[in-house]
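Every read-out reported here was derived from the displayed coordinates using simple, explicitly stated rules and does not represent laboratory data. Worth saying up front: this structure is predicted, and the values here are computed from it rather than measured. Cβ atoms are built from the backbone, for glycine too; each structure is taken alone.
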Structure I
């Protein structure tokens with residue numbers, strides 16, 4: 001076994017019950033003991049670890065056991081070539097857990113002569129300049145507060161901090177990848193990673209790594225509200241490492257969170273999401289605990305902050321079922337391949353809220369107990385340019401809550417049209433094409449815009465049913481729809497656009513107790529595809545759940 005005193009001490013704290021771990025950290029310990037600490041080709045650089053810890057405690061603050069544990073794995077090396085074993089580090093903790101403070105210590109140390117690698121420059125990247133400057137400003141202030149010593153070792157400037165002997169530079173950057181090609185960093189820190197929709201900006205910033213010895217990438221933050229974005233993919237990678245499905249050093253995953261929502265009611269469990277709260281607590285941790293406790297107690301008076309509290313403090317994103325049509329896990333469960341629907345009948349539906357932004361068409365099938373929904377959308381180019389950056393170059397990151405319209409278009413999930421308004425014939429022609437493949441003759445839609453569409457559909461031989469008051473049917477359909485999500489009886493195939501539509505739905509409970517489906521955001525968070533699904537569900541019972549292929553084969557075989 002490889003021995004390292006801070007690693008051994010933290011594992012012992014867990015195994016003796018001194019600290020409480022969530023499932024991901026339990027998995028981390030099993031993975032380390034089985035796959036890493038048993039190796040004889042690796043070693044911890046104890047001197048470097050001690051130097052980093054002493055540096056942090058001298059110029060910053062006393063480091064907690066979990067922080068010393070994390071530092072140790074930054075300096076785990078191959079014996080053969082003293083190459084760093086881990087390049088990527090994922091640190092996810094509840095808000096207030098000391099992520100930025102620790103990264104301040106680590107980045108400051110890495111540009112110092114104690115680290116000993118010349119020109120080991122570091123960029124701290126975040127979506128906003130204020131967030132990107134959080135750790136940078138902490139390093140800057142540490143130098144200003146200790147000028148007699150640290151100003152002799154570092155050139156301290158508002159835009160960059162430079163090691164005098166190493167010529168290594170610490171800078172902050174916003175996540176706009178336009179001008180970041182050609183960087184020659186030794187390490188990059190990505191802060192508040194929940195805000196990254198794709199990996200485009202990340203790729204630009206790490207493209208220069210590898211030109212310095214032992215390149216490293218640090219991904220830090222709490223969880224957020226963007227699903228299927230960069231962070232979700234990073235968490236999937238971390239889970240595969242922990243379960244042995246990925247290369248053991250693909251990433252070092254330190255994920256702290258509650259395992260389930262009910263654990264929040266016992267404050268003793270809060271250290272599962274925030275190891276800073278483990279006993280014995282520092283003075284900082286006591287103040288932090290009191291702040292979290294006050295926020296938790298306020299939820300009794302104002303439960304509307306529950307999602308924020310659970311996501312940011314407990315690092316466990318949850319859906320408020322009075323505000324969302326389904327949990328994210330239930331929405332993800334719609335990602336199943338379509339069954340054979342080639343011989344099945346179906347109901348057509350559409351939502352056409354505005355001819356100037358989006359329109360969504362769909363076909364609803366029944367397959368045993370499942371509702372199968374095949375859909376396609378149309379979007380107006382001017383609208384998606386303004387609100388989603390559709391025409392921006394690929395290397396420009398989309399901001400939080402933006403949607404990857406171009407990616408969905410390339411996957412064939414929607415069509416972007418460059419027109420003053422969406423031509424209704426696009427919708428009609430889609431249903432004409434679908435009729436060639438499936439048994440669709442009836443189309444359900446609400447009253448809006450049907451004065452334009454109805455004669456076009458009828459000219460093509462379709463039967464149209466208009467829902468005069470679509471919100472009135474929401475309360476009627478809500479139990480069926482929410483039960484279908486809960487029991488995983490809805491199939492969208494692999495359709496991230498449809499999952500996005502569904503996740504954008506706001507469920508409002510009216511005074512009479514009935515529910516209606518609205519939008520969480522009136523402009524950017526579109527729900528057209530989901531509303532089309534609701535319209536189809538209004539006549540789901542009319543769909544005959546029968547495969548006619550055997551009967552047709554029998555009839556074809558008869559010689560009349």
Structure II
């Protein structure tokens with residue numbers, strides 16, 4: 001395909017503008033030596049900027065491209081992600097935003113490391129990291145397909161350049177750069193997509209989308225897939241909660257009230273911003289592609305369109321709108337990608353620097369050292385996401401898998417650490433292992449993972465038809481609760497000797513090993529000793 005020079009120039013100009021804004025915002029962190037201020041913008045994000053950055057973070061390239069792809073391929077009824085993620089933000093605002101903000105956490109992993117210990121927090125980081133990498137990969141892949149279709153730029157080059165730009169300004173400005181670029185990017189998404197809709201709707205190649213809409217692009221759920229449908233919907237709602245990219249915005253707000261407000265507004269924003277993509281999917285269904293330049297000028301085979309569903313949004317922009325309009329749409333997609341990619345990369349890097357590097361490996365690390373580790377991690381996460389975007393084909397598959405392990409493994413952990421006071425490391429570890437094992441055993445064709453356990457209604461042709469992901473999540477949750485209550489009861493009733501509390505999370509959590517040995521592993525005697533006092537959760541010798 002011939003390179004479209006005017007389109008390439010427009011993309012370069014857009015990238016320069018975003019880069020300048022990101023570096024301008026980075027001035028607020030110049031000379032900053034407090035890692036918490038870099039990660040959370042000094043907890044000074046107000047309602048307006050907070051709403052913009054929350055909405056822009058969720059409305060990424062995977063969101064707008066994936067929505068159009070699904071409406072075109074499977075119908076509006078089967079496009080669950082916009083509503084699912086909107087409900088997720090609302091539920092997060094009701095049940096988690098205020099609690100997390102009032103406790104003054106810095107990352108989503110903080111409550112886990114406090115309740116379950118640093119090493120358990122490190123294990124919980126694994127699915128959190130995978131989720132962020134999948135998310136960023138979906139976003140970058142969306143931009144790659146768009147630039148390939150509209151301006152003829154190589155898929156790989158588009159992804160790599162976009163990732164480098166996002167990494168560059170995030171590297172210097174932290175959340176300040178991310179938040180302020182999000183304001184501009186969300187405006188670009190809204191204006192760019194809505195500008196394209198009237199031209200695409202009135203194209204001579206497009207029939208009225210309201211005619212036979214229920215059968216053409218709204219469709220219905222096949223009864224065979226009801227179990228899978230419900231499983232996916234619950235996954236999107238509750239799997240959309242335990243994300244650092246969400247809680248980073250919640251924790252950066254000035255007050256807990258603002259944290260709730262931006263959660264609710266972000267949910268509404270997701271629904272509003274999905275409308276243009278839904279219409280583009282409907283337009284693609286009702287287009288006569290054999291009459292467009294896709295066939296008459298570029299000599300593509302019209303029968304290939306269904307196989308290019310992940311490209312359907314850029315195809316509509318390219319062949320059903322004037323060239324100058326498609327450039328605005330291209331700007332919208334680019335903005336969507338940048339607004340989410342930078343957020344996701346920063347989120348994973350912050351968790352690594354604070355909850356892995358500092359808490360597990362270098363407890364005495366200085367604030368400056370933590371900031372540099374975070375910057376190095378930004379490069380690493382950006383590289384992983386870039387590789388994922390280049391190697392995985394379907395945008396919607398990546399977008400959908402983002403919440404998978406997060407739903408099965410992290411959601412039960414978040415629920416228990418927030419609301420179950422007796423949850424402990426033993427329950428957390430067992431719940432983690434059970435959830436991870438049974439989810440992987442269920443198989444994942446898109447990642448080449450074979451089925452080990454065939455749940456009820458399994459079909460060789462269609463795979464797992466039972467809502468097994470929700471079952472895995474419930475198994476993880478119930479095992480976490482049961483084991484936590486059981487160990488709490490056994491240790492506190494002295495049925496199990498305190499020396500068996502190897503994770504120091506029930507009766508030994510406030511007492512050093514040396515003192516337990518000195519008093520024959522009896523915490524009550526340690527506590528009664530006048531030579532010791534409890535400070536910051538530990539027993540320190542009085543001088």
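Below are the figures for this structure:
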read-out	value
Per FRET efficiency 1/(1 + (r/R0)^6) of positions 331 and 475 (r between Cβ atoms, R0 = 30 Å, to 0.05), the highest-valued of structures I, II	I
Distance in nm of label points 7 Å out along Cα→Cβ at positions 11 and 339 from the coordinates reads 2.0; which among I, II	II
Which of I, II yields -0.39, -0.51, -1.16 [log10 I(q)/I(0) by the Debye sum over Cα atoms at q = 0.06, 0.07, 0.12 Å⁻¹, calculated]	I
Structure responsible for -21000, with helix-only ellipticity at 222 nm (-39500 (n - 2.57) for each DSSP H run of 4 or more, over all residues; to 500) calculated and labels I, II on offer	II
Answer label among I, II for the case where Rg and Dmax of the Cα atoms in Å, for residues 35-106 alone, calculated from the coordinates, equals 13.1, 39	I
Label whose coordinates, when Cα extents along the principal axes in Å, for residues 99-146 alone is calculated, return 44, 24, 11 (choices I, II)	II
Value 3.3, calculated as distance in nm of label points 7 Å out along Cα→Cβ at positions 291 and 499, assigned to which of I, II	I
Top of I, II by relative contact order in percent (Cα under 8 Å, 6 or more apart), largest first	II
